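Chemist: These are the structures, in structure tokens.
FYI, it's all coordinate maths here, none of it is from the lab. Keep in mind that this is a model prediction, so the values were computed, not measured.
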Structure P
Amino acid sequence: MANVTGRALHYVFKIGDRAKNIFFFRTILGMQVLRHEEFKEGCEAQCNGPYDNRWSKTMMGYGPESAHFVVELTYNYGVKSYELGNDFGGLTIHSNEILKRAAEHSYPTQKQDERSVLTSPDGYKVYVVNSKPAAGTDPVKQVELHVSDLAASRKYWHELLKMKLLEQTEQSVLLSYGNNQAALRLLKLQGKVDRAQAYGRIAFAVPAAEQPQIQAAVEASKGVILKPLIKLDTPGKASVTVVILADPDGHEICFVDEEGFGELSQFEAEGEAQLDKFIRKDPFQDK
């Protein structure tokens with residue numbers, strides 16, 4: 001397979017208490033609601049996990065999805081918590097404002113080397129480097145996933161999925177599909193990776209013409225394809241095609257077509273108001 005023209009898009013977090021999580025990502029981290037979508041039944045590609053029920057997704061970040069790595073907060077109505085595994089390492093953000101907001105709201109932080117650690121209401125780690133990001137760059141710099149066999153993971157992500165190798169040590173590798181986008185760090189665990197119930201999914205955009213090539217390469221390598229190339233519809237919006245893979249530790253990887261996703265991911269000025277409306281109306285939400 002030729003080089004992949006990939007772009008890092010987002011990481012999917014399952015969340016329990018939607019109001020508490022929105023407070024964390026919006027008020028403490030300072031992210032903006034980019035769009036909000038409600039669904040009446042489960043996703044054919046298990047975008048909301050193995051649940052066939054009403055659910056929502058909220059995209060949040062520091063700028064438009066066309067140029068920023070964002071988070072996708074997936075909420076399943078009636079599911080208040082998920083068992084947390086050890087698969088997700090953390091999200092690294094450069095900001096000189098987050099710690100100030102955390103202090104103002106008495107939100108707990110811990111110091112770890114040159115970074116500060118904040119923990120979301122569901123237990124996901126956010127590492128904050130207390131510095132202002134360079135003008136025109138995305139504050140979100142890195143996503144960290146834990147792996148059990150670093151050599152096997154390096155081979156999968158670098159040699160099979162064609163991510164560029166930026167840095168390598170005995171304990172981790174850093175990869176990316178290009179400059180000025182969030183990088184992926186794979187950190188070696190002592191022991192087995194447990195994805196539990198809260199497992200997420202990392203997404204990349206590629207030209208539609210490259211999706212069949214990626215699927216064929218994974219098939220040829222006897223890799224895991226969770227969902228072969230499929231078209232997904234969002235009511236009233238553009239459709240996208242996706243192929244869902246799993247790496248050697250089961251980390252889910254979504255490759256979505258850049259053309260369809262570019263239309264689907266347009267900023268929605270009413271997204272924040274829509275989200276707040278559905279939080280107020282949620283029969284499962286503590287008032």
Structure Q
Amino acid sequence: MNATLPLVERRNSQDFKNVFSDSLYHIFLFNGSGKIIVDFVEYDFDGRTVFFSSPFQNIQIISDYYMDIDVLNFHSDFYCIEFHRNEVACNGLLFNNIYLFPQFHLREEIFNEVLEYFSKILKVDSLEKFSASILQSYLQLILAICSKEKNKLLPEGKAVQENFNELKLFQNLVETHFISNRDLTFYADLLHIAPNTLSKKIKLIFNKTPSQIIQERVILEAKKQIHLTHKSIKEVAAELNFNDEFHFSKYFKKYTGVSPSFFRKAVGISPIADLDK
């Protein structure tokens with residue numbers, strides 16, 4: 001697959017009223033109020049907002065008002081967030097983190113700064129020499145600015161902190177056991193609380209149920225294995241503790257809308273895969 005240069009386009013909220021999903025990373029920038037739905041989990045937004053989505057996430061942006069939305073689209077062939085993780089620590093913060101909100105409010109100054117880089121990307125002539133390097137620099141700046149801003153919004157010191165240690169323990173348990181066990185009761189027992197109590201606490205903080213988090217963690221790992229390695233789909237299914245490739249493909253398609261093989265074809269295999277050879 002040939003690398004595609006990043007594209008900035010201006011659309012409107014009506015374009016995202018229905019479920020949208022493709023093989024690209026997206027950065028959405030808009031000013032308004034409404035709801036973002038990511039893989040059927042709802043997040044409210046109000047004011048100047050930036051929102052990040054990863055390949056084949058199912059997303060909707062719903063607002064009662066007409067709203068212009070600036071969108072920066074890029075493919076991992078152009079900018080691999082895993083490969084560049086040392087330059088910009090956005091993977092796991094802006095993208096691919098099932099425990100954090102995918103959208104956040106920006107101060108007017110920062111919002112306008114990011115919007116200016118969108119404009120700069122739009123003005124780059126892709127046929128000119130060094131255009132790819134210039135585009136990559138602008139993209140890195142956007143990711144660095146947004147990573148810095150989002151890092152300021154993490155829970156430390158807020159009212160949620162009293163439950164944060166327990167929630168962090170749940171997160172650690174999921175990271176340890178999601179391959180071998182996907183049952184809510186298993187995690188509740190390890191935390192010595194009732195499953196219903198665990199569900200309420202997780203829903204309050206993460207805006208999603210423990211079962212949704214476990215499912216998302218499985219899908220995230222599946223995407224990583226398909227994108228970051230040369231393993232066959234059958235090998236990925238076995239590593240994720242599925243009985244066979246068929247059941248894994250069915251599970252993957254249920255939550256992403258596409259098959260594992262289609263995902264690999266559309267997203268491609270990262271350069272990271274060759275480093276591990």
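Chemist: Please state which of the structures P, Q yields 19 when relative contact order in percent (Cα under 8 Å, 6 or more apart) is computed from it.
Modeler: This value belongs to structure Q.
Chemist: For the read-out helix-only ellipticity at 222 nm (-39500 (n - 2.57) for each DSSP H run of 4 or more, over all residues; to 500), a value of -14000 was computed from one structure; give its label from P, Q.
Modeler: Derived from the structure labelled Q.
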